[in-house]
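Q: Scrolling down, you'll hit the structures one after another.
Nothing in this text is a laboratory measurement; each read-out follows from the coordinates by a stated rule. If you're wondering where the values come from, they're calculated on a predicted model, not measured in any experiment. Cβ atoms are built from the backbone, for glycine too; each structure is taken alone.
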Structure I
Amino acid sequence: MTETRPIISIENVSKRFGQVVTAVDDVSLEIQEGEFFALLGPSGCGKTTLLRMLAGFEIPSEGSIRIDGQDMEGVDPNRRPVNMVFQSYAVFPHMKVFDNVGYGLRVTGVSKGEIKDRVEEALALVQLDGFGERDPGQLSGGQRQRVALARALVKHPRVLLLDEPLSALDAKLRAAMQLELVRLQNTVGITFIIVTHDQDEALSMADRVAVMESGKVRQIAAPGDLYEYPSSRFVADFIGKMNLFEGRVESSGGGVLEVSISGLGRLEVPHDGEASGDIGIAVRPEKLRISMEKPALPCICFPAVLDNVAYHGGESHMFFTTDSGAQLTATKQNDTRTGAPIESGQRLWVSWIAGDTLVLVA
């Protein structure tokens, strides 16, 4: 992505409800113009509250928000250069699709001729050409979501805010709509900010992702960097599946850490930074390799018993217990129809390349 000026600047923003609940805690971040940005985290982490502050539905207790260079303090929601698509779609059931999409233009006094042109343009963008005279009750869930998107886009906002927009759809339609949202964002070229608790959704759609926990932003990164280089135990455990262990540094130097881990013993792992005391050691399940014999190449390896295999179509999750009692999970791609079956109770070797080990100091 080419370097552009930030369209949104959030500086030291906090939001408290009463004296007890701090929903958003000293958040600072910038979002670039034309970026697809995701706020990701578990329920109650503050992501929706932060989105509502951008929209103007909540007022920050502290800090400032600038959108398109303008300070939003005292600016009403209807005067902000943003539009919001809600989880519930909020499509008016008593209005035709055309009237639903054009409602915001009509109440602001736009002429009938311009409304017609802009509504038809918006419906074409979301691939609902010819649907203008239909009732919302005649539409599928995915089509109603497209109507909500068209109604937001018809006002030509600088930023589109999406609050869990796909959560009400079934899995297959949700996957299709993820691709549709990316296509739509590329077509219109405006900034999209999506709130989601679904990591796959965030990783597959966004240019960058902010992971939130307990009102704080724990890490902001591109999806690949977030997955391969998490900055903390929370991010490592929240994004994807992970084998995560608590360890203690025994020695450090020359780009290598010697770490003691209960159930795994002493491991030597590459690490360029400083580390001491208690740390986290992690490795992704897909990085693990399974073999009948002890690997000959240099690697970290353990004899282990296969406890269970969970079949997931294209892949299987394999759960092991090492001879020292540690639990390991490996992911095996089911890329052939034939092959020697691996069954529970077998003794196997579980290994991974030392460079695939993550060292988590936070």
Structure II
Amino acid sequence: MTQAAAPNNPLAIDPSRLVPWLEANVPNYASPLTIARMTGGQSNPTYRLSTPARDYALRRKPPGALLPSAHAVDREYRVMAALAGSAVPVPAMHGLCTDESVIGSIFFVMDFVQGRNFVQPGDPALSPTERRALFRSMNATLAALHAIDPAAIGLADFGRPGNYIARQVARWSKQYRASETQTIAEMDRLIDWLPANLPPEGATSIVHGDYRLDNLIVDPVAPRIIAVLDWELSTLGDPVADLAYHCMAWRFTPELFRGIAGLDVAALGIPTEAEYVAAYAHHRGLGDIPHWHFYMAYNMFRFAAILQGVWHRALQGNAVGADAKAMGAKVAPIARLAWDEANRKVEIG
């Protein structure tokens, strides 16, 4: 028996429309089907599709008015399909549907990966030894992603060549202005400061764009990454920018946003930021990573712009996460941290 679509719920899925598509596109699919919306996340709604034989995950673009270039589930599908069999673990892809008449927006279906998901790095469910191993796995997985030749897996055209940081600064400045709901002086200053302080252009790799612990699936028993999810912001770009975004966890408190600032990292089994960056550099065969203060300020600015978009969608009635209002309240504090970083000009500490 399939789940009935809830009336007047734009995020509900009508199984009578979805099941024929599954039967035609997913190998060995067999009903009955149960659909359950998964909690968490602020962008593309995700659903667990349960059948007697196996479970799948469906990820869709949210309905309603959206910012340009946002919610690119087709890009998510393409990059995960390309990474199949690589050193970066991703779920198996089963199909992309661009026909919005099926469930109201484009979507893709992939395997549902059974494992653990941690939101806070200091989660007490992990021992210091397990946490240390998990951080090693996160580090090695990100380094493995950045080591992949995009052309070798059919992603040579996955992003525009050159001027990555400049284009990203322009993009997120535009996105922020399009979703702006109040004046935040630090965001205004950063919009001027960032393009005037761009670092020299570096290497190009596949970048995840949102690589953090809560976007990773951990093995049910072992402290290792078995799936990297949420590739909506992936493209070809600067791997140092991707690393710095991941390392914002060391600058944010748990209360501000899922960070470890203020925690006793040594007691928790977590490396310092400098140790973590050095481990990444070792994996990649790199020396020192310069301009770290810029990359950190840029990523904090970018993240503040992303959260502002979440809050803007909530005001329009299109929010995906139940805590969208809380996300909006974090924009100004993160913008202040970004501006402090821009002025501090310190390297990794």
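Q: Kindly point out which one of I, II the value 31, 23, 15 was derived from, the read-out being semi-axes √(5λ) of the Cα gyration tensor in Å, for residues 99-170 alone.
A: Matching structure: II.
Q: When relative contact order in percent (Cα under 8 Å, 6 or more apart) is computed for each of I, II, which one produces 15? Each step should come with its number before you reach the end.
A: Numbers: I: 15; II: 18.
Answer by label: I.
Q: Who wins on Cα Rg over 2.2 N^0.38 Å, for residues 195-266 alone among I, II, i.e. which is largest?
A: Going through I, II one by one, Cα Rg over 2.2 N^0.38 Å, for residues 195-266 alone is largest in I.
Q: Can you say which of I, II returns 3.1 when distance in nm of label points 7 Å out along Cα→Cβ at positions 155 and 179 is computed?
A: The correct label is I.
Q: Work out Cα Rg over 2.2 N^0.38 Å for each of structures I, II, then name the structure with the largest result.
A: Comparing I, II, the top value of Cα Rg over 2.2 N^0.38 Å belongs to I.
Q: Comparing structures I, II by distance in nm of label points 7 Å out along Cα→Cβ at positions 115 and 259, which one has the largest value?
A: I
Q: Where does the value 0.35 come from, among I, II, when FRET efficiency 1/(1 + (r/R0)^6) of positions 123 and 315 (r between Cβ atoms, R0 = 35 Å, to 0.05) is the thing being computed?
A: Attributed to the structure labelled I.
Q: Name the one structure among I, II that helix-only ellipticity at 222 nm (-39500 (n - 2.57) for each DSSP H run of 4 or more, over all residues; to 500) of -12500 was derived from.
A: Of the structures listed, the value fits II.
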